Structure P
Amino acid sequence: MKKRFLAIALCLVLAVGLLAGCSKDEGTVYWLNFKPESDEVLKKVAKMYTDETGVEVKILTAASGTYSQTLTSEMDKSAPPTLFVIGNSAGVKTWKDYALDLKGTKIANELSTDAYNLYDDTGKLVSIGYCYECYGIIVNPTLLEKAGYKLDDIKNFASLKAAAEDIHARAAELGFDAFTSNDMDSSSSWRYTGHMINLDYYYEEKAAGKTWTECPDTITGAYVDNFRQLYDLCVNNSTVARGDLATGGHDAQNEFKTGKAVFYVQGSWEYSAVADSVPNATMIPYYCGVDGEEKAGLNCGTENCWAVNAKASKADQEATLDFMYWCVTDPEASKLLVESFGVMPYKNAVASTNGFLKASEDYSKAGCYVMDWATNYQPNVDDYRAAFVSALNAYNADPTDETWAAVRTAIVEGWATQAAKAKG
């Protein structure tokens, strides 16, 4: 009897051992979320995935402005995030050793553009963009056609200039102008000193063949005169005379919504505000007279970039990569995420419901280059832009080559001065 009992026990031990050896650890997913406004949607998507696959997906959302400290705290725990955000060059320096190289993964192969990806100094693909914003020139196609032009007519600065100047000259007859107001008060000036000036920074990057990964000590200003061309076009063909812009007080958004102007210098975040009034509103690039700008796209950028924890278990890494792939390819999941994020730069994600972000995707799919947010590297940004605004106000009051020279100084020499101060 004793021998029989031992034999049975041995068989049970062997059976359990074989089962354990054959079982597969499916892993789990832990997403430390960067976007508080998307918390509810992400938890819904996580539940959908768990219900469908049985894989546990945990979502923790950092409070606004606390992501860095939350990430540091969570990474010190025994079960750290498997999916987190590395959204800028500073993040790459801090967290690159914690990031799995995403080159060649299924999720990376689903990207529709490389424009929102971050690499470390060895070429490792540290993180990949999962949503972004864009800015440029918003257009009312209906008004444009009433003025005798089609959207396809505008392909470069020359064609934009011809249309805008003609519309402005006929504003009284048409009942609308070319551009909305371009105020230089604090509620509006950033559209030019923080956004439009990006065209100079971007084309400097492009000419050098290297995207900035940190604030350069100096800039050349090689494309500042292109900025001048576009800026002058906006303020000279507008609902408000350039000499009346310094103090602000005009409502550019309302001017666009009520059909007072065809063009509105703004970003993708304006879509929900203007779409009810101008449902076919779209966005075109900052055409400014550079060679080859017919292939320009919009100014697009993000700090929303996925990274996978290189120190997580292999099973958790695989589970996380599978979950990411599902997020951007599953029709229902990607629809929910796109509705929350605005757009996802992946080949099989549901198309954006934001018309301006949809325009940015269309440019990319047509082979147009994305103008990245080099403006993010402006040094001592408040002081830099304040001097820039002051110079533009003087130029608007007296638009001459002499006053423009002060604008150039604020842009180029101001950069060097503030970069030196920032570095101590």
Structure Q
Amino acid sequence: MKIEKLHHLFLKFNGVSTDTRSIAHGALFFALKGKNFNGNNFAKKALDSGASYCIIDEQQPQNNARFILVPNVLKTLQELANFHRKHLNIPIIAVTGSNGKTTTKELINSVLGQRYKTYATQGNFNNHIGVPLTLLQMDASVDIGIVEMGANHVGEIANLCQISAPNYGYITNFGMAHLEGFGSAAGVVKGKCELYDYLMRNKGVVFINGDDKKQVQQIGDYKSVNIFSEDNSSNIQVSMTSQTPFLSFESQGCIMESQLVGIYNFSNAAAAIAISFFFQVSLKNIKKGIESYTPNNNRSQIIQKGSNTIVLDAYNANPSSMEVALDNFNSMKSPLKIIILGDMYELGIYSKSEHQAVIDKVNSLNFSSAYYLGSHFFELATNSSKSSFFRTKESFRNQLQSLVFKEALILIKGSRGMALETLLDSL
């Protein structure tokens, strides 16, 4: 079936689904495959559950006119998303980077949403499946789409750009993330800059944090660049006016009081402010969008539990985000500071050295006590009156029964696989 006809069916019926457990009546079911599943095995169930058609790439034992056989289901999903994106013909802003891309995407959505009908990536739907599904959630009522792009190897951002065809783009930073897939820090830069490469080839607009020299260096002499920084020589000047503990900003004489914590969130908010100015959102609405955004999903959340204040930043972690989180925590005022850190994943051959670097960093900052969770940290355990190492999260949870924290400031941070937010009930 030609993609044009498939798109006609997509518009006629009720969207797409990849999970038989949550099919909207009339949706097109795409039988995706993975290491541990094969959607082709659920094609008949999808029809029985209300799907209008099933896109499959394995012949079914039953003949049914509502089975659409294609060479590759994933490729067909991506082609449909690309066709739909061109059909809509709306501005697409792409956001990627090692750290902060989800918060930045949500801030951009919050501010642009004060003037426009926007649709942004939901949750972490930012990969080769999530991006197509994000695009297919957009309809004719959407004015601007905001697409988050994640990657753990070179070539992935290039592929996502081919699918989503962004007109605008921003890279939050180049950090030490997914080193196992990228191979090195240089590989991270190369992989993320595939967004710049696409935009420059297609005459798109690049947004740059002028205070990040790595970003400035990568863009060369490309002309369609919108630069924001604390320097008044940039296109948009944004400065931080306070961080106690919530960040406040100033731009064009307007003070914006956010609900963000952590100095590392300054550039995320500054990007959203600059991009919104570019799209001619009023200063009043930019202020409203920044101030109304509330962090969630375990990202830089401030949680009060009894007399303790918890900084929950447990959505993910890598060496770069660990460093800025520890620096920010060090700047916060409290007589009793406790850190609970979980393993960092996907670091490959750099795992041991980077976990040791975190321990060394903590030792230099003189916190009240430090608890390290996970096998990577446990392998580096040392005797210290202030540091304790636990091979598993569960063993630490058992230890918590004998620990009593009062009037403490507590940082919780680790990779997604550690799910450290589950410790909250035990604190």
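Readers should treat all values here as calculations from the given coordinates under stated rules, not as data from a laboratory. All values reported here derive from a predicted model rather than from experimental measurement. Cβ atoms are built from the backbone, for glycine too; each structure is taken alone.
Just checking, which of P, Q has the largest value of FRET efficiency 1/(1 + (r/R0)^6) of positions 84 and 228 (r between Cβ atoms, R0 = 35 Å, to 0.05)? Show your work: numbers first, answer last.
Details: P: 0.25; Q: 0.65.
Largest calculated value belongs to Q.
Thinking of P, Q, which structure, once relative contact order in percent (Cα under 8 Å, 6 or more apart) is computed, gives back 11?
Numbers: P: 24; Q: 11.
Computed on structure Q.
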Checklist entry - Out of P, Q, which one gives 26.1, 109 for Rg and Dmax of the Cα atoms in Å as computed from the coordinates? => result P
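Which one of P, Q has distance in nm of label points 7 Å out along Cα→Cβ at positions 28 and 412, as calculated from the coordinates, equal to 5.8? Could the numbers behind the result be given before it?
On the way: P: 5.8; Q: 4.2.
So the calculation was done on P.
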Next on the checklist: Quick check on the output: -13500 is helix-only ellipticity at 222 nm (-39500 (n - 2.57) for each DSSP H run of 4 or more, over all residues; to 500), derived from one of P, Q. Which one produced it?
Outcome noted: P
